[in-house]
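**Student:** Once you scroll down, you'll see the structures, which are given as C-alpha cells.
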Structure 1
Amino acid sequence: MDIIDLSTVERGEENYLGFIDQLCQKLELDYASYATTSPISGAVQGYANYPDAWKMHYMRRNLQRIDPTIHTAALSIAPVDWSRFERNEKFDAVFFAANDFGVCKQGITVPIRGPYGDRGMLSVTRDCSAEEWAMLKRKIMGDLQVAAVHLHDAVMQSDLISRVMRLPRMSAREKEVLQWSAAGKHQQDISDILMISPRTVEIHLRSAREKLGALTTAQAVGRAIGLGLIYPS
C-alpha cells in the first residue's frame, strides 16, 4: 500500500494517527483505531481517528471495560467481524451510543500477536450495506492484516521493549521465500524460481511465520519488512 512507512519516520502519536488516516483513505474505511498493552511496562497505548466527541464520551464512561471489540476480539487469533458479537447490554452500551456520534456498528477487529508476548488490536469500520461490506472485506483483508502488524511493531519498538527485542534468527532461505512473497509470488512461483519443491517452500514459510509470531504469510511479510529482514517490493 502507498501509505506512510513508519520505519522511516520518527515514532510518535502524530505519525501513528497519520498512518491510521491514510489507511482509512486507502482502504475506503470510515474510522480506525489501534490499542495495545506493553508486556514490559504495562502501559496502555491507543490511537484512533474517531470524532473527538465520541472519544471523549468513550473515555468519560470508561467504555473500554465493556467494549466487545476489545474483550471478545482479544480471545481470537483471527480477524473478528463485529456481526459475531453477542447483542447484549454491553454491546448496546457501546454501539447504540456510538451511532449518535456517527460511528456505525459494522466493522472488524484484527488481533495482532507479537513474538515477545505483546498483543494489539486494529479495528476498522465502514457505514455501508451488508453486501458492500462483504465485498470490501474480501478486497482489503490482506492489506489490513499487513497494516495491523506494521503499526503494532512500530508502537512496540517505541516502548521499552525495543531495548530487549532481538531479531528472530531466520535462515537465509526463510528470508528468501518471504522476500519473493513480498514481491507477490505464489508458492508455485517461488518453487520454480528457487528450484525447490512447493512443499519445501511451505516448510520455510511456516517456519518463518512461527519465528515472527505471525498468523499468516502476509503478516510475516509485514513484520519482516518492519524489522528490516526483507525489503518492500
Structure 2
Amino acid sequence: MSITYRIKALLGYDASELDTEVHKKNQMKIIHHYLQNNTERKLQVGAQGSPMKAWLNVDILPKTADTAYMDATKRFPFEENIFSYIFAEHMIEHITYDEGQFMLRECFRVMKPNGVIRLATPNLDKISEILKNPEKEEYRNYIQLYVERFYGKDYPIIPALQINKLFYGFHHRFIHNFESLSFILEQAGFKNIIQREVYQSEHSALQNLEKHAGMMGEENNQIETFVVEAMKM
C-alpha cells in the first residue's frame, strides 16, 4: 500500500475510489504480463467478478486482482490487430449508444483480421413481447423474479415494474435489439453479423462463456439475453 493511498484513506476517501487508484496503477503491469504470455489473445470487456482463464479480463471497476482497469468508453490501451477474440457479457447496455459505437470501433481496431467479437446483452425485442404477453407462463415467472427480488413481495407482478427496472436500474443506459446492435457493429467495420444462442458458437473459444444465468437463473437468462457475433474481415 502506497503512502499516498494511506493518507487518502485517513482523509476519508471512498474505498471504491482508493481501489480504483490501485487498479489504475497496476493496469499496464497486468496487460503486459498477459500479452507476453499468450499467443492467442482474447479480451473480455467488463469482466465484473467473472474473470476467465487465458483471457485478458478488463473492467472499469475490477473486482479481482488479476483484472485490469479499463474504461471501454476511452481509447483502449492496446496496439492494433492483437486480439483474436473479444467478449462482453451484459456490458454494452451500461454505456450510451454513442459510447457503444466508440467501444466497438476500438474493438475493431485492436482485433486481428478474421477475429471474432461476441456480445451478450438484454434484448429490447423480447421486452416488447413480454409487455404484449405478460400472462405467458415463462414471462410471468420472469416478471415475478424481477419484482420480488428488486422491489419486494408487496408489489404487483406486472410488466411495467420489470421493464422499468431493466431500463433504469443497474446503471443501464441503452437497451439494444439486433437491429441497433448490428448497425453499430457495421459502422465499426465488422462483417458477418449473426445472432447466436446463449452458450452456442461455431468458434470453440466462444462457446459456453455466458455466466448471467448465475444471477438470473437459466430460464430467465434465455428470455432476457440475446447474443451477437461479428467478424473483422
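Only the coordinates and a few stated rules stand behind these numbers; no lab work does. This one's a predicted model, so the numbers in the text were calculated from it and none came from an experiment. Cβ atoms are built from the backbone, for glycine too; each structure is taken alone.
**Student:** Tell me which structure, out of 1, 2, gives -15500 once helix-only ellipticity at 222 nm (-39500 (n - 2.57) for each DSSP H run of 4 or more, over all residues; to 500) is calculated. If you can, show how the numbers build up before the last one.
**Tutor:** On the way: 1: -15500; 2: -13000.
Comparing all candidates, it corresponds to 1.
**Student:** Ranked on distance in nm of label points 7 Å out along Cα→Cβ at positions 31 and 199, which label among 1, 2 comes first with the largest value? Don't skip to the answer; put the middle values down first.
**Tutor:** Working: 1: 5.1; 2: 3.5.
Evaluating distance in nm of label points 7 Å out along Cα→Cβ at positions 31 and 199 on every structure, the highest lands on 1.
**Student:** If you don't mind, another one. Compare FRET efficiency 1/(1 + (r/R0)^6) of positions 103 and 151 (r between Cβ atoms, R0 = 25 Å, to 0.05) across structures 1, 2 and report the one with the greatest value. Intermediate results must be reported in sequence, preceding the final value.
**Tutor:** Values: 1: 0.80; 2: 0.20.
Largest one: structure 1.
**Student:** Determine which structure produced the value 18.4, 53 for Rg and Dmax of the Cα atoms in Å, for residues 87-190 alone, calculated from the coordinates; the candidates are 1, 2. Walk me through the intermediate numbers first.
**Tutor:** Values: 1: 18.4, 53; 2: 16.2, 53.
Label of the originating structure: 1.
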